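Pasting the structures in now, so scroll down.
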Structure I
Amino acid sequence: MKKYQFVSEKVVARIDDDGRCRLSCSIDNPEFLEWLAAGNTAEPMATAIPTKEQQQAARLQAYHGESDRLKFEIEEAALRAGKPADYTEWLALKDQIRQRFPYPEKE
């Protein structure tokens, strides 16, 4: 039995019985609308899992844009006050960045 899967907001792919896609069409395609009218529901878009390299790049960008600046501010404030720097907030931010951009599980 054929099915449809969204590939964008306004485009669906028809998945044939053998699991292959041989046709994509807009959501106003008569064949697709007929299939929906028969009580069927299209599958949602597949979500791509980021690669480790993509996550590393995203982390690096976040470190440069967020945590590095915070670390410099902490260090400057500590130097001006003549006290040791408290890196607690910086370490917590680095942990948040790691959680936002996790590396994929090994297969």
Structure II
Amino acid sequence: MATLNADNQRILIEAKKERDLLLKEAREIKETIISEAKKNATIEADKIIISAKSQINNDKMKALVELKNQIAGLAIEMTEKILKSELSDKNKQKELIENALKSSELN
């Protein structure tokens, strides 16, 4: 009976050691998985941020180009209206031509 109890005790000790080893391995695997997940999440977040910054910059450039085009269009439209107004009278036409000639002679 004593040998049976000793064997049972030895088996129990071995089972506890094996359990502890398995738990240790499981913790290590868990830590590795968590670490990899954090690393992958950081890489993915960086990619998203870079992509968002690029998109913001592209949108900004599009808006600036559109604004410049609108300003140029308005300037042309205003110049056209002013010239039509100025050139509707023959005296104003003559005066404009004379002034243009005088300024070109000075240059």
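Miscellaneous remarks
- Read-out helix-only ellipticity at 222 nm (-39500 (n - 2.57) for each DSSP H run of 4 or more, over all residues; to 500), computed value -13000, structure in I, II: I
- With Rg and Dmax of the Cα atoms in Å derived as 42.6, 134, matching label from I, II: II
- Structure responsible for 14.0, with mean count of other Cβ atoms within 10 Å over residues 59-66 calculated and labels I, II on offer: I
- Structure responsible for 5.9, with distance in nm of label points 7 Å out along Cα→Cβ at positions 3 and 43 calculated and labels I, II on offer: II
None of the figures in this text is laboratory data; all of them are computed from the coordinates on show. A quick note: this is a predicted structure, and the numbers were derived from the prediction, not measured. Cβ atoms are built from the backbone, for glycine too; each structure is taken alone.
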